[in-house]
1. Computing mean count of other Cβ atoms within 10 Å over residues 93-100 for each of P, Q, which one ends up highest?
2. Supply the structure label, taken from P, Q, corresponding to mean count of other Cβ atoms within 10 Å over residues 77-84 with the calculated value 18.9.
3. For structures P, Q, calculate mean projected area of the Cα convex hull in nm² and state which one comes out highest.
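None of the figures in this text is laboratory data; all of them are computed from the coordinates on show. Just so it is clear, the model here is predicted, and its values are computed rather than measured. Cβ atoms are built from the backbone, for glycine too; each structure is taken alone.
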Structure P
Amino acid sequence: MLDVEFLKTIYRINNDLSLLDLQTLLGKSKTSFFNPHEYIIEEGCAKRELFFIVSGLVRSFKLKDTGEEITTSIIWENQFMGSHDTALFYQPSQFYFEALEPTQVLHIDFELLENILNLNPKLQHGRKAVANEIMRQIFRRLNSFILLSPEERYCEFIKENPLIVNRVPNKYIANLLGITPVSLSRIRKRISLKKQ
């Protein structure tokens, strides 16, 4: 059965698709389920796949030599994810992708997807839209670290992600924002005092 939110997301990317186009894409996709703390992609994995999160919450992180985890992104329902290293550069993934909640994904082999895209000119627009969205996210994150204070980054995160803030442990939010959990607590306290 097709997920309505998946269809809406696909049509936001490319509203020229026919039901046959969708059927072709979905016919080649697989559904998988992951439990909390289960890895969807592990560091060193070279399998090229694109994922769509039907339900659940995922974080990507880099494990440093010291054992410290650096959270690089939080991804939730109706978003695409995958290892950029593997998909774009044919390199093993540098990152782990871990389910934070029970998570259901649709996934498709990237080469198979590329073949489908190459055979269907209508799908080329979607490819460009996804690439543009990835670049937009990268530059937004880079600009936030260059131009915004930690408090401003936190406020922006809350404003842009109000539905997931309470689903993500504070230590991951702090890490994503490039601050310590203690700093995050201070920022929240300052914001709370300003509102009084």
Structure Q
Amino acid sequence: MTPQSGPLDRLEPFLSERNLDYHIHKIQGGLRTRLERLSNTPIPENAYELARLITKSEPGPVQNLSMELFNHQHYWESLSLRPGPAGQALLQEAEKSFGSFELLLEGLRQQFEAMNPGWLYLSHGEHLRIGFADHPLLSGETMLLCIDGWEHAYYLDYQHRRMDYLQALLLKLVDWAKVNQRLLQANKPGTDSLLA
């Protein structure tokens, strides 16, 4: 089962069935259709193959649509109504990079509030980094978490209360144990950053 194929009510009450239906079928489905038309080839479901498509494509529509699909898959994989807590590896990296896990969360809030609609990334290279402009895969970093900041991700449930949506994600839905697992994978010697 792909991350976007589960029950549409699986994230209620924080993200509604109506929201997921629109987001997955209309927005994400539309992206996939456009990419298939542009590339004249079936689009891989496997995240690793999709990541390879991003890194091998020239800048332009195919790469942009591939990044959008990869981000959506990563986003859904990161959310759960029963999220696990941050593990030791993530807590230690957060302390080294930001001072504490709480300051990491505050950094995500500040960047999300300041940025235009788009994607917010937590990535790992030499250290943890929060960004929203450059896709981590294009700079050789491992994407640990991405948060959809486009209006379609939250408007049906939160209207203009964008920060309430982010707070619900950070405190109620993001599976920090999954983020920790990605970090552990990224830190293994010889690991391809696309695999984490």
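1. Going through P, Q one by one, mean count of other Cβ atoms within 10 Å over residues 93-100 is largest in P.
2. On the way: P: 18.9; Q: 16.4.
So the calculation was done on P.
3. Working: P: 12.4; Q: 10.5.
Greatest value across P, Q: structure P.
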